[in-house]
Structure 1
Amino acid sequence: MRGSRRFEILAKREINRETFIQPWPEEGLIGMESPLDPTPSLRLQDGVVVEMDGKARHEFDIIDSFIVEHALDLSRAEESMAMDSLELARMIVDIAVPRQRVIEVFAGLTPAKIVEAVSHLNAVEMMMGVQKLRARRTPANQAHVTNLRENPVLLAADAAEAALRGFAEEETTVAVSRFAPLNALALLVGSQTGRGGVLTQCAVEEALNLKLGMLGLTTYSETLSVYGTESTFADGDDSPWSKAFLAAAYASRGIKVRFTSGTGAEVLMGNAEGKSMLYLETRCLMCIRGAGVQGTQNGSISCIALPMAVPGGSRTVWAENLIAMLLDLEVASGNDALSSHSQIRKSAKLMGQFLPGTDFICSGYSSIPREDNLFGGGNFDAEDYDDYLVLQRDFQVNGGMVPVSEEEVIEVRRKAGRAMQALFRALGFPPITDEEVEAAAYAHGSRDMPERDRVADMEAAQRILDESITGVEVAKILHREGFRDVAERILEIQKQRVSGDYLQTSAIFDENFRVLSAINDPNDYRGPGTGYRLSGELWQRICALPQARDPREMGQLRPFRPLRWTLRERGEARVGNRPEEVVIGVGPAFGTTLGATINNLPHDEVLKALIEGLEEEGGRARVVRIRETSDCAFIGHRAAQLSGSGIGIGLQSKGTVVIHQKDLPPLNNLELLPQANLLTLEHYRAIGRNAARYTRGEKAEPVRTAIDNTARLKHIIQTTLMHLMETREVLPEAPPVELEVDFHPPR
């Protein structure tokens, strides 16, 4: 059977590298609104929950028990549960209902009731809810910083650059667990080199993670996973109570904690128990609330491709972020693991968090190349920085990043490398050479770095644990070695752990170590004109992309050599009478204010090519400057009216060219070559030849050019500026002027 060529091409699109499936509710392969999800219910007797979501108390599993004991506000549960789910949904988007009121009402809802309410919202309404309900007023972002070789110099340099670019948190992990202490150390030093106040973590096994935090080498943790079914918890040798105990251990040592959950985890592990992904995630979030933890990393995270394989997958992920906010949790909203091969699809998925803003837009933007990402590849990588920055500028949104110059990046990366060099020397660790420091300053990824002795580095990492090298000791060494600013920032991090202010819900530091949290920077969105608005100095900085040019300073496109001709005006142009004559009408700025076309062909060569083409076919050229208009069609039409043959050529200064005939309407023509960026001198010569043929009444094959569908993207600004300069030379009432042209011989 013969196949459609169009379908053959479509099959090769990136989107079709992915797997899509129909829902299978019995196995949990459904995002939300499963027919098998429980019906909301809650019954209390003497202040004790005896039924929740269709289960009697004796049927409760460990998650149900934990929720009713620690997560439900029983003082208002009956009132909240009596409310209609549609009314609850409307409260989420109603700008007249304060965030705090919504939080209070949802504190008394069961998992099934929360899911039922949120299911009434479409994707846009969920985004409206996110804008209103995130905990902290000011959005932020988190970076992933890893590399394949676990090179400590490169880690520090990458961490410094990420901090300079505005990330409020940085996370690393390991390919070989024994590198963890060294990676945590590099991240700490590098982050505080970039700017003060960046929080860091190393994602490793919990006991080691806690040890690194107690040494003061890390400042937060989000590796504590919770699940929505008892069987999944059992597989992890955990329970909600054990996770809560571990969270308390972190907090008692001044380490910020958020738990990790996300739609699809239970079905991925074969333990969905016939419930929808969103219902199970809501149970996770209520466990997090019940454990007293300030926030969550959710948004499907590492299993994002699973919910996105079923209908409504992205909506489900947006819903889980929203539900976390309804439970008054800080939200690091995913966008870390690669969600799609399709650039269109992964960017669309981002918008649910990017546009309304979340506490952390990404729970790990890959600030390194994808091949260096030990978290399994990022949804957005170091190669996407410029795209992300432009999106912020396009929508006037704070996505947690700021533009930086190449010079700033090189300098801060070099400084981080030198700080690590001095630290390693003082600690007696394997030496860091000047060559390594310079390589890290300019590197894109680990392939650009010299090889290190990895066995020796692992031994150094073990020494950190064996000798209990602390953040305070690191600060002392760096201060002694001349890196006073970095040392002071690391010491300040240790002080902040003692004060504990950054353990508040949704807390980050600004570069002056001022805490921004849900306490002192609460989200106060109540509709248009309220809440967080990107403005002032930060907006100006986001606007000032390094590649953004000042149009006042761009000027014209200069020819690659001075024009070799002499132009003389010979008075007002009159109508000709020679039948072989073709008038070449040039724009008001041609050869004067502007000297070359948009693709940098000098005006003298362009005009000479047109004349040569005319003469090759027996035509005769007359050159006239049209001063009354800058429009190519009208320039060409006016030239045709002046021509003895009735055929004219219109030539804008930017290079657009038309062949016109005097008895045609101005916006009709014989030939038009609008994409001046594609025209060569041979094209202009061919235009001249065809114009001469038209004077004899011959039929000519139109001049062929390629089509560039990206021309507007590449050239619209330069086109606009050149046309603006041409239009400035227009004299509306001025008659056309005869030009005498003398071409100078090549030197």
Structure 2
Amino acid sequence: MSRPWRSAALASVLALAAAADGAAAGAAAPSLARIDLDGPLTSFPLRVHAHLRDASGAEYVLVSATPAELAAAGYPHRVLAADAAPRDFLLASKRTPAARAMPTNGFEVVHDDGLRWIVRAPGTEAEPLAALGFALRRLPAGPVVLAEPGAGPAAKRDVRTLASTPDPLVADMLSRVSTNRLYTLMRRLTGVEATVAAGDLAAIASRKTNSGAHIHRATQMAHDHFAGLGLTTTFQSWSAGGFSGRNVVATQTGTVRPSEIVVIVAHLDDQPNITNAPGADDNASGSAAVLTAAGMFRQYRFERTVRFLLVTGEEQGLYGSEAHAAAADAAGDNLVAVLNMDMIAWDSNADGALDLHIRPVGNPGYAADLAIASTFTNAVARYGFTGLLRPQIDPSGDPDSDHASFWDWGFAAVMAIEDYDDFNDANYHTTGDTLASLAPSWTYYVRFLKACLATVADLAVPVDRIAFDAVEIAHATASPVPGIGAGLMTARHEAGATESGADSRDTAWSVLPANTNARSLRITTSPYGTALGRDARPTNSETVFGLTLSAAAPAGTTFAATNRLRFDFPAPPESNRTFLVRVQLDSRHVVGGTNHDAVANLRTVVDGGGWLALPPLQGLSNGVAFGTCDVAERFVDRAASNCAVASLVPGAAEVTLETRAQAGTRIVDAVDVSTNLLQAGGWMPAGLFTTEVPVEASTFDSGFGLAPRSVSVPALSNAPSRYFRFRRWWLAP
């Protein structure tokens, strides 16, 4: 249903327009016209399809009206195109120096305001403009909502008033952002590294909206990421302007005000319209930020609901976000704030500048947008980015990205983007927009991302920290092999899950998207006799997830394959847990005929890229289980009984102690020596040892092994007695 305030606003617009000329208004075809504003746009008697600011700073609106309606309204105006449906026009903003200097090149440009062209372009015929350095936004078919967000009780959009001191929960969140994890996400989104999605191991060579399997793989990767975190996740299909695609929507429900929704959005699609389109800055940078936010936020609870949204069709005219905003309005969703991240990873002159685009001062939505932008600037100050980031609030009404779709429906929204006023990136919309090109700006990107996360967290209002962890495991060939599919599963600990028995938080392997490959490597767990693709256990449990490695093949056939497992942490791993893995393969299916038994520390594996190489396989047939993968998640044990000296071997000049240590932890042991226990202050330091306790096959099941410490004590060799002690500290992993 529509919100009452929106319906009233539209009814007012339509009634005034109709009153202008009665029957004559219906007889004449409408024109597209520009009307300059000399005051606030609190109400308007014509159908407004865009509220813009030109290169001189002047505000104006684009209206669709018949000649009679224009005359009756009485505003000075300029007709840009007669007999014109708004949907036939694109706002083509000049993003690059080349675009700003370009002649019309045969395009039907009906207006140039110095910042953008208004181009008559029915269908898809103007998309080549994107490759020439323009950002495209198709005019909405209906009039935009001109009403202050929050004008009625059903749409109340109060934005939190913030203290000057940082919120400790948000500060904790920002401290746990992993740049390694972010880099891995960027590698996968830009095709540098093959990823597992939609049943295949393959590189995402392009995320172009109409790139077929590539954009399908990218959206599936995002869906798997959100769903693996246990978020309510859906695809939203759309079709417009000769294009079609799907958005990915994930929801984390608020605990106090669940009906109030904060949206963090980025567009997943990219340019150029060729096979190789890495789109690192535009807009893998924003997409990776949304994926990162989901993993971070999952470990906290918020008063408000947070919606994680990745849209497609942005480069063709904001089609995906347009569909989502319209659906949100129709459903009566109370979107209290929208933060759109578009190109947040390129800093041309290392000055830390970034722009926050909101509606023009004269727009009724200006104040609500300003409140969100002010939350961002406050976050920069509150969380230690002053002098490192230089945000500028710009009431430009910039319509070039997905925030504008939410403006059309009266929602408060802000676009966060790298320095737009000084934008001269030659890689924009080219194959040169690679991850490597962002290397000089990587620190800027991480800071910008953290400021975005802090803004959304402050808007959503954190309540408390909750224990949550997840391990994603992919089973695939060592490199992409056509016709051999891959498996993917997630093991996690979360509140409300059970250790055994049917659990609504688990997902049966059989209901996940079917692998379209006749041959594939599978990975599942069966804790209660059901093969699962997602297995959830209680947060307070120490668990060994027993995973089965198996194969699928046409009946009566066998195949051989290289063999790798890839591990990842969709959310930052809990610091009070160890994560160990053991892989065992049956010699009957290993090339060379040797049993394989290997163990590793998962944190080390993930930090090294995530891949664990295994021996190649042979003789794989349908349903054959050829190995196991056990993932052990245990709490870090600080009990004194598990920190004891297991043995002590004295020598004339050196003493060797073996201390009991938990596999997978990082510890510091201080060894002290004394010759007289009765002497006050008689302990002297003998050695300090920092150790990452290794994982060994013999210690995987118990989780504990021995750590030797050799200390030199030649000065005490003649003492009648020597006493030793050790003290232990646990380091953050």
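Here, each number is a calculation from the coordinates, and none is a lab measurement. For clarity, every value in this text was computed on a predicted model and none was experimentally measured. Cβ atoms are built from the backbone, for glycine too; each structure is taken alone.
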Highest-scoring label, criterion being distance in nm of label points 7 Å out along Cα→Cβ at positions 186 and 618, among 1, 2:
1
Test item: volume of the Cα convex hull per residue in Å³ calculated as 187, pick one of 1, 2
2
Here helix-only ellipticity at 222 nm (-39500 (n - 2.57) for each DSSP H run of 4 or more, over all residues; to 500) has been calculated and equals -12000, so which of 1, 2 was it run on?
1
If you rank structures 1, 2 by FRET efficiency 1/(1 + (r/R0)^6) of positions 34 and 290 (r between Cβ atoms, R0 = 41 Å, to 0.05), the highest one is 1
Which structure, out of 1, 2, was distance in nm of label points 7 Å out along Cα→Cβ at positions 114 and 234 derived from, given a value of 2.4?
1
